[in-house]
Structure P
Amino acid sequence: MKLLSKIIFYLILVVFPLGQLLRINLPFLGPDATLQPIDGLVFFFSLFWLGHIFLKKKDVNPPLFFKEFLIFGAIAGFSLLLKLDFPAIKTVNVFLSNLTKNEIRVLSFGEFIPPLLYLARFWNYIVFYFCITDFFREERKSSSKYFIFGGLAIAFIAIGQYAFFPDTRILKYIGWDDHYFRAIGSFLDPGFTGVILVLSLIALIIDFLDEEKSLHPKIIFASFILLLATGLSFSRASYIVLVIGMMLTFFFHKRLKAYMILSVVFAAIIFLIPKPGGEGVDLLRKSSIFAKSDNYKQIWEIIENNTWLGVGFNAYRYAQRDYGFISNRDWQSTHAGAGADNSFLFVWATAGFLGFLSFVYLWWRIVIESYYSIKRSKTSLLVFVVSIVLVISSTVINSLFYPWILFWLVLLLSEFTVENELPTQVQSCSEPDQSTQS
């Protein structure tokens with residue numbers, strides 16, 4: 001069991017950089033229903049590792065923030081189940097909707113399946129979090145190394161796509177956004193590609209600073225490749241979180257001079273990279289700002305009518321269809337139909353106010369716990385900076401529910417848990433620590 005889990009873990013690392021290229025559409029299950037190989041491998045890893053735990057009769061402590069993940073997952077599941085068109089459930093739905101002045105929204109069984117699959121994916125990663133933490137306890141893996149090498153693979157794919165297939169506007173016919181001379185990489189989206197590249201660069205910088213390594217040409221080359229690929233994405237959100245993430249990293253290491261040098265290099269890359277015709281490469285473009293503004297207005301309209309119960313976790317596509325926010329012609333095929341441009345508001349609109357509060361509390365705990373642990377845990381700074389970067393990026397793209405980002409987050413939190421277990425035990429014998437009581 002343990003050997004199988006280890007093999008699957010390394011298989012996940014191999015398929016990770018391939019992103020959406022391995023996507024398998026399942027139209028018979030509903031609009032935008034897909035199977036991602038990474039989700040399947042995560043499931044089988046957890047299955048075999050749970051078997052390993054059972055056979056060894058181990059007592060396994062849950063990881064940090066596991067309770068918070070469970071609470072949010074339970075609320076999200078309830079919000080979706082409440083919308084199922086089943087007589088007994090529908091009675092409860094109508095009663096609670098009238099009580100909270102919520103819209104009475106009902107999903108047929110066919111409509112219920114796609115959001116149920118997305119809910120199952122989220123729970124898949126919750127179970128994976130429990131299992132991979134115990135795996136790290138036995139194997140003592142360093143997740144930052146995976147971030148770096150995975151990010152470099154993604155960067156090379158993105159640069160190669162930009163060089164040999166810069167015009168990706170044809171992808172709009174299969175539901176993706178059309179981009180021209182932008183590095184969209186294996187994720188087929190410059191925003192998500194850019195954020196993942198930024199996370200990889202931050203991991204590289206923190207690993208270099210923590211180990212106090214000499215400035216080897218390999219580190220310079222890797223940093224340049226990640227900066228170049230990020231620059232070629234022309235994703236302003238990625239640019240912003242890159243600047244903020246590097247600023248936080250160098251601030252805690254007191255290396256502001258290095259921050260200025262890296263900022264100048266990135267500015268030079270942005271200035272020098274070719275900018276052929278097309279609004280996508282115009283950093284002052286306004287159309288995307290207007291689109292984000294419209295998206296926020298739509299989210300708020302749905303929230304106002306579904307404040308307490310939401311429309312059902314991940315049932316946002318049907319709400320957009322019913323409100324007329326996406327056309328009847330492509331409401332099933334567009335990949336933008338299932339999500340919103342803000343992860344927190346997406347949760348509020350779909351899982352209701354309690355879901356929103358539990359989600360905010362989860363991320364608040366991650367930020368606070370990692371901040372107070374920076375001086376006593378090597379991984380803490382990476383967790384803190386990554387969490388800040390992800391929260392900021394989630395205000396313009398739905399990054400907090402992206403499977404590949406979820407996978408990396410779970411790995412990082414698992415390593416953070418394992419690193420902090422011994423210090424926490426030692427401190428509990430002497431005096432209470434502020435971070436463990438927050």
Structure Q
Amino acid sequence: MKRYETYKDSGIQWVGEIPSHWDVVKTSYLFDDIGSGTTPNTNDDSLYDTDNGINWLQTGDLNDGHITKTSKKISQKAIEGNGTLRLYPINSLVIALYGATIGKVGVLDIESTTNQACCVLPPSDKISTDFAYYIFLASKEALLNLASGGGQPNISQAIIKNHRIPYPSYAEQQSIVSFLEDKVGQIDVAIAEKEQMLEDLKAYRSAIVSEAVTKGLDKNVEMKDSGIEWIGIIPKTWKIVRIKHILDYKTDSLRVGPFGSSLSGNDFKTEGYWVYNQRVVLDKNFNSNDTFVSQEKYEELSSFKVFAGDILLTTRGTIGKVAIVPNTFHEGVLHPCLIRFRVDDSIVNKDFLAYYFNDTNLILDQVKYNSNSTTIDVIYSYTLKELIVSLPPLDVQNDIVAHLNYKVQKIDEMLKEVSQSVENLKSYKSTLITEAVTGKIDLCDWKPKVENV
């Protein structure tokens with residue numbers, strides 16, 4: 001794409017050079033009425049009206065796109081009794097000042113009030129809201145670098161007001177917006193298609209594993225009723241067993257991580273003996289870690305040591321996932337959020353069990369069913385012991401594992417390839433937006449292609 005004829009330094013690090021005839025201005029010059037909102041008393045139900053209320057935007061509603069609805073609504077009483085609540089017009093630009101979505105932006109397609117974590121830039125005749133939207137998408141990292149606060153970084157309204165941005169003529173803004181809406185729209189469609197492909201591949205992977213570990217590989221084998229509702233029929237030679245019946249009782253077969261008082265944050269070091277935590281298990285990463293303890297603490301917690309072949313289970317957060325400690329491992333101890341258990345190798349192929357835990361819903365569904373709850377915060381040792389698995393003879397387990405290792409590897413390679421395509425598209429989209437709003441490409445004469453009918 002062609003560039004402008006001459007450029008000048010913008011004086012802004014993330015922008016670099018801009019076309020010579022462009023200006024650089026503060027956001028406060030373009031938007032006269034920058035504001036925010038507040039949160040009505042959450043203990044007063046009369047201030048909220050889910051069915052017929054007034055839109056009330058929270059930062060969680062921001063999605064780097066156009067806002068067509070809010071997750072919560074407030075009553076007229078809430079506005080009348082609170083001078084800091086204001087109904088902002090359609091086409092206002094909203095920026096998340098803090099929280100999990102800090103830096104995200106959105107354009108209102110609806111009238112809405114907001115909470116205090118939103119900064120609102122109402123429509124201005126000095127700048128296209130859509131151009132400003134793309135500017136703030138492009139400058140997100142620059143704003144985050146200015147955020148203050150440790151535990152919860154905060155982009156203040158003052159930072160937004162003093163934020164310096166490139167400022168072309170209104171006609172050029174419109175050309176840039178038209179270009180980006182066309183190109184970004186195409187990229188977003190491609191991203192959505194790839195992301196759907198990822199979901200389909202994950203579902204296919206799960207179905208293959210679930211079928212193999214509950215029904216086996218032989219489609220002609222004689223079946224029987226398992227007696228378990230969520231498992232259904234199983235091959236005749238298979239058994240239904242509880243985890244407690246396949247543990248290796250010749251060893252310390254099951255160990256819950258140490259109580260918090262035995263291993264707290266004050267004990268963690270930047271080097272030393274590993275603390276095997278949830279991240280290690282979820283990533284199956286036994287090569288690098290960031291949590292360690294001293295040799296003294298390691299010896300003090302000797303009953304929580306981890307060894308090759310141990311199965312580590314996550315008990316909090318993302319619960320019910322396992323990883324098998326490899327033969328080459330780092331000496332270390334359990335984190336309080338893990339359970340270590342050992343199974344009888346003459347009965348169970350550990351990899352078969354890992355597929356059962358990690359790639360089907362059979363374990364989590366049991367935990368939810370047994371607790372009469374749709375959400376589970378923790379798995380306890382007694383819960384683990386009572387979990388049920390459908391277990392074929394060991395030689396059949398070995399065949400299933402070999403089959404799944406081959407099939408799953410192929411699917412994982414496809415998942416990796418598609419995931420990389422998504423990241424490449426997102427990177428291209430980000431680069432295109434930045435180059436357009438900073439004038440690296442001349443779009444004054446750009447026109448969308450007209451499809452031949």
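Only the coordinates and a few stated rules stand behind these numbers; no lab work does. Bear in mind that the values here come from a model prediction, so they are computed numbers and not experimental data. Cβ atoms are built from the backbone, for glycine too; each structure is taken alone.
Here are a few things to note about the model shown:
- Parent structure of the calculated result -11000, given that helix-only ellipticity at 222 nm (-39500 (n - 2.57) for each DSSP H run of 4 or more, over all residues; to 500) is the read-out and P, Q the choices: Q
- Read-out Rg/Rh (Cα atoms, Kirkwood Rh), computed value 0.96, structure in P, Q: P
- Origin of the value 14.2, where mean count of other Cβ atoms within 10 Å over residues 63-70 was derived from one of P, Q: Q
- When relative contact order in percent (Cα under 8 Å, 6 or more apart) is computed for each of P, Q, the one that comes out at 17 is Q.
- Here distance in nm of label points 7 Å out along Cα→Cβ at positions 175 and 383 is compared for structures P, Q. The highest value is that of Q.
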